[in-house]
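Engineer: Below are structures written as structure tokens.
Any read-out appearing in this document is the output of simple, stated calculations on the displayed coordinates, not a laboratory observation. Everything numeric here is computed off the predicted structure, so don't read it as measured data. Cβ atoms are built from the backbone, for glycine too; each structure is taken alone.
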Structure P
Amino acid sequence: MKYFVNNKKELLLAISSGLMIGISFPPIPLPIFIFFSFIPYFFLIEKKENYNELVKASYLTFFVFNLITLYWVGSWTKEADPFLMISGVLLLFLNPAFYLIPISILYVSQKVIKKEKAIFLFPIFWVFFEYIYSITDLRFPWLTLANSLPYFNQFIQVADVLGAYGLSLIILYINIFIYLSIKDLKETKKVNYKFALIGTLIFFIPLLYGILKTSTPKTYENKIVVGLIQPNLNPWDKWSGGNLDEQIDLYLNLTEQAYKKGARLIIWPESALSVYLLSGNYENEVQKIQKYVYTHNVFLMTGMPDVNFYFDLKQAPEDAKKLKSQDVAYTSYNSILLFSPYTLEIQKYQKNLLVPFGEHVPFVEYLPFLGKLIKWQVGISSWNVGKEQNVFDLNVIKIGGIVCIESIYPDYVAKFVQKGADFIAVVTNDSWYGYSSGPFQHKEISVLRAVENRRSVVRAANGGISCVIDPFGRTISQTKLFEKTVLVDTVPIYRERTFYSKYPLLIPYAVTFITLLILISRLYLVIRKNIKNYNVFKRINHR
């Protein structure tokens, strides 16, 4: 530990800050810690002038944070893929390094403005990092600070204006003003009441807004009874084959239970069947599903692998893969299909945002050999990237269907609402990670998507947690992990668009502009200094 910090006091500050940030996240019901979790960290870095020491101390803090919240990524179940375990270990050590970005920008900013004033820009640099991390090929913005708050329902209501990134700003500014109010307490024996008051106001204004929002009765414009199917199939066994007829019968039996309870929209989870159902090789299975939908007059939405074949290579898109045996190319997608009782046409959505390494190898378009090196034993690490963000049309209701990790991207979900989605349906399979924090965290992230857009969110998860969340982020009903069951409930439809739904990128663009302005200013000063030094050097040589 001496490599990271200089003494026991600094070690305690780093660990305590990382620990408090970590335990603020679900499933631990202690979101209140997030509002002062950075204070020990600020005390840790306040006197560090050396960049290397700053980075090392910061890495230790964020490593503890990541260890507590992301320990589950390697799965650590007896069936777990060795590659997944290796990826989990690498993530625990590499992900904290990305969190050095905002502190590095803070260090640079201190060359432009005074250190005591630069601290006020730290939240902006942090949210800049959160947004940039969400749009790169290595994206994994699972630990956006706002994701610590779903259990604090009244506080998160302001997300319908500011979104998750705005909540992250609020969290950090509260931390900063509390820190500044006690920063000189040891020397002066006094609290800085001005900063304490500002921090208190930043906390209570969103809270009061949330109390008003949640206490005001709302009349919903429509409703639909949805049945969520949770088959609890072992994800590792499913991909190794198995009896397809038995799997379909299982789904249809559970669907029948949901239908008898009043469901008129049935949702199966992500990759419900481990085959390319619409490839032309499973016509009997497709007809079996279509017959059920038609005779029962229900809509059926399901996660499903999908494939397109190109027998004319000239017509194949650039990202198509070639079959080894013949001159045929194909694209495969992690998709959602919608079966309708009114038409044989099947609506599709192809997943746009893939899990780095799990579903898509970053930079494989530029370094094709990576695709051969990195591949799960279950064969799901080479999906193509969907291009369209289409909405499912059920005549009177429109649904934004998203797959698994896509639910963690705030602005992406908002685009479905902009396209007319009346509610959001998430199909997922979190069973890879056993009974760990992962499934609980993933479920609670959807709470923020509901509040941001004032849209109900339903989740159909293979092994749980399946649930119905109302437009105010309140979980109406949910299943337990790892049980075979159905969940039927009424989903309220609320069509008013929030400020956030209309302008989801307002805060990301603002913090990006400010951050780039600071970095450009620093670059300008460096260039000007170098030019000045060069001119001095020339004058000396001319003498």
Structure Q
Amino acid sequence: MTDYRTKIDQAANLIEREGSAWSAINPEFVARMQLQNKFKTGLDIANYTAKIMREDMANYDADSSQYTQSLGCWHGFIGQQKLISIKKHLLSTKRRYLYLSGWMVAALRSEFGPLPDQSMHEKTSVASLIEELYTFLRQADARELGGLFRQLDAASDADKPAIQEKIDNFETHVVPIIADIDAGFGNEEATYLMAKQMIEAGACCIQIENQVSDVKQCGHQDGKVTVPHIEFLSKINAIRYAFLELGVDDGVIVARTDSLGAGLTQKIAVTQEVGDLGDQYNSFLEVEEVDADKLENGDVVFKQNGKLVKPARLPNGLFQFRQGTGEERCVLDCITSLQNGADLLWIETEKPHVSQIGGMVNEIRKVIPNAKLVYNNSPSFNWTLNFRQQIFDAMQEAGDDVSAYDRANLMSTEYDETELAKQADEKIRTFQADASREAGIFHHLITLPTYHTAALSTDNLAKDYFGDEGMLAYVAGVQRKEIRQGIATVKHQNMAGSDMGDDHKEYFSGDQALKAAGKDNTMNQFG
């Protein structure tokens, strides 16, 4: 990165070449604006963040404790505040990303109003949110650097070098976004076009699932229908072509399989010979051997292992897989995806259980030794109940006395202070580290955290503000905490860009600038 003084010198040389027509342009102000806008296009961002992800993946291969994390978000401001908080408390954004959830786009961003996670929302809203997130993250850069520039202006000569060092070593708020493209919103051409739009907005990593696009369901709901591998692989190819066309050679593709919870398929796969991919897909179908002379009108049949068989078909035309084949299908999905262009895997599970995930990953790694997962630490799981039941089962298996516990009712507050509950909480605390070490999980994300935190905080404020607490509910429950915890939004004018606007007015108009940050600005009450 070019340092601050060099930027000023470069701007000064350019202005000098232009002569008197540019005499009002201050080279130091030019340098500041350039540093406050490091990324000029979404493709700049995609290339920068893709390299970060590739480096993180290599570091994880060498040391599984170097896993990465993200939180889902549905608005640019929320993504911005996460990164500001990360930098404030943890001092670095290293190995910390953002996740863009299709579920939250559907529920919170659609012009139709709240929708279920079934790909009914406007497909362009995904790319729009990526662009919005990066707009807010770039604004966070500009805001923080603007504060450093104002400190530099006010500092003594002795203090200036330390501030300039902070400017020269500034860490951007721009981090990788793992972006959900659902099942591609149509055929492979539709997937390609949408992927291009997402990459142009800044996405370095796109996650796609193996469900049928027009009947897509949330991964934690019933009724999921998968597609034959060849159809899924064509969409992985489409995304790779989009990355390469746009010059993002390090772009990352996450192949998600919903097969663990999907018992249905819309199509019988095309197969050319015994043992090919289509034949393997069809081998999981629920079938019965039939006599050609006894076929009825509309029956669908095919030849399998030398026999004529009829697959089990529902009234809606969908075909059923055999019970208990989910894990085996997941393993095949994952191996096939990694062998055909995907970089990372996502296995959607029904519970957070390290042994279950690790068992599948071990099978995958027999073929692909460096297979890595992105894992949804989903709010759809009842984490408390799941882990208390896991501890209960372990205690019971070890011969411990569990008569004091009702396994089905372990969520009850009566167990909160028990040894079982404490062990469960410790397992929850270490789940990500344990799963990254034992189950190949490179990236842990929570899909919908801000959906839930917004609802929880709003419920608490509304209950007390409209109840007996009145204005104290806001002051004690929100503002006083903001002040004492150093939350930047307490100065909401600054957060919205007021100080940056004042800086620009001074750059553009000099002493004639009408600035908002005077002595009568009430934001000064916050110091």
Structure R
Amino acid sequence: MNKITILWADDEIDLLKPHILFLEGKNYNVITCKSGQEALEAMAESQVDIVFLDENMPGISGLETLNEIKVLNSSLPVVMITKSEEEFIMEEAIGSKIADYLIKPVNPNQILLSLKKNLDHSRLVSEKTTSNYQQEFRKIAMDLSMVNSYEEWIELYKKLIYWEMRLEDIEDTGMFEILESQKVEANNQFGKFVENNYQDWFSDPTGPVMSHTLFKEWIQPEIKNTPTLLVVVDNLRYDQWYAFEETVNSFYKKTKEESYLSILPTATQYARNAIFSGLTPLDMEKKHPEWWKNDTDEGGKNLYEDKFLGAQISRLGLDIKWEYHKITSLKGGKHLSQNFRSQKDNDLTVIVYNFVDMLSHSKTEMEVIKELASNDKAYRSLTQSWFKNSPLLEIIQQAQDMDMKLIITTDHGTINVKQPSKLIGDKDTSLNLRYKTGRSLTYEEKDVLAAQDPRSIHLPSINMSSSFVFAKNDLFFAYPNNYNHYVSYYRNTYQHGGVSLEEMIIPFVVLTPR
């Protein structure tokens, strides 16, 4: 392994001989110089890994030298060392993206700590993360055998996401594979839990908040006396929210984070219509047949969300001024951003943003998206990149200026499907890969949550003999004819509609302006 080379620039470098001997004893190679100009010349001649830079030197100053170094190599870590504790010098140095800032006199251990922090950081984090997860692995395994309530499932799922996002950046792929196997086992157990409890939740007053109770239980209390922006980002998983939470935090501070459960099917026409109507799909069909459409009906399935919302607001007796906007394109997002000030007199402004839904569906159609979102880590990264450059972020910034409360939530999540499950249905069977409804469905019983009587889980029946089946874990339904082509086309794509932690446990976040 090559020695790490340090470039140390200080006009009193001779007085630092003990420090240099200490570092050389630790197997570091140290190049010394007495001015900024010498430092720049040394950089041109030698490959260095880090620079220690005195702020106050004759000739060009430390700050000027820092700027020149960043021009030559923007990623090279530079540690500024100074006698001065003046705030403007610290701000200048930090603004120039220094790696560390030390006040003289420095001792050898301070230097060593700075080196480890900046050069050994990845290795140390990797080793510590691996060690911590090895300990946590046993606890998660034990929790999996004992978890018996939806609250415990929410905590376990969030714990798995935490470790997934920590382990994905370290070098030990073995640990990541162990976590992946834990997620599979967790989804197996969660599928059984949902199968045993889902029907009862509709009549249990102590059960989880679900799609059709979300507005009344959690949104309505937040919109009293405070102008509120409600953003429903379609198809947003918990880990994707975490991916861009930091960006939101620049403008808003989080006051509440809750988790609620999407109804089945975890699909837009069911779950999002349930949010805005405050009704189950079965009740939507009964109360508003003019707006509700079943899977096999012609036309768009979620074209009346604003009407459903208006009916719910009226039913709840809310005397508020509200507007609803659905964004399905970049052009639509920009138009709303440019005109968002017009929402200033609303008590409630609702935005449905379809980007993540478009992304997950386009992944099955576009090779470019398949490459960009080939796994969960890439999927999170792509979502984060989109959000940072989206009209939605511009809208959130404007909402902060207008002193609006912000609520961010979604209708359901999505899962990367890996394994096919054979299913046979007639020509009227619904098309979704993660759930099917129709007559005479033939399927692998172990792979699905089945509802022979859809009304028992508050779903409408298309006809008297219709049933619903929902794929568990990371399975997707495939027909036996043209099976291999179908499987290769849809494997490793993001789908929703079924039973998994990723699809059903979703975030509800309340934030106030900074």
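Engineer: Given that mean count of other Cβ atoms within 10 Å over residues 272-279, derived from a single structure, equals 13.0, which label among P, Q, R identifies that structure?
Structural biologist: Comparing all candidates, it corresponds to Q.
Engineer: Work out Cα Rg over 2.2 N^0.38 Å for each of structures P, Q, R, then name the structure with the largest result.
Structural biologist: Top value of Cα Rg over 2.2 N^0.38 Å, among P, Q, R, belongs to structure R.
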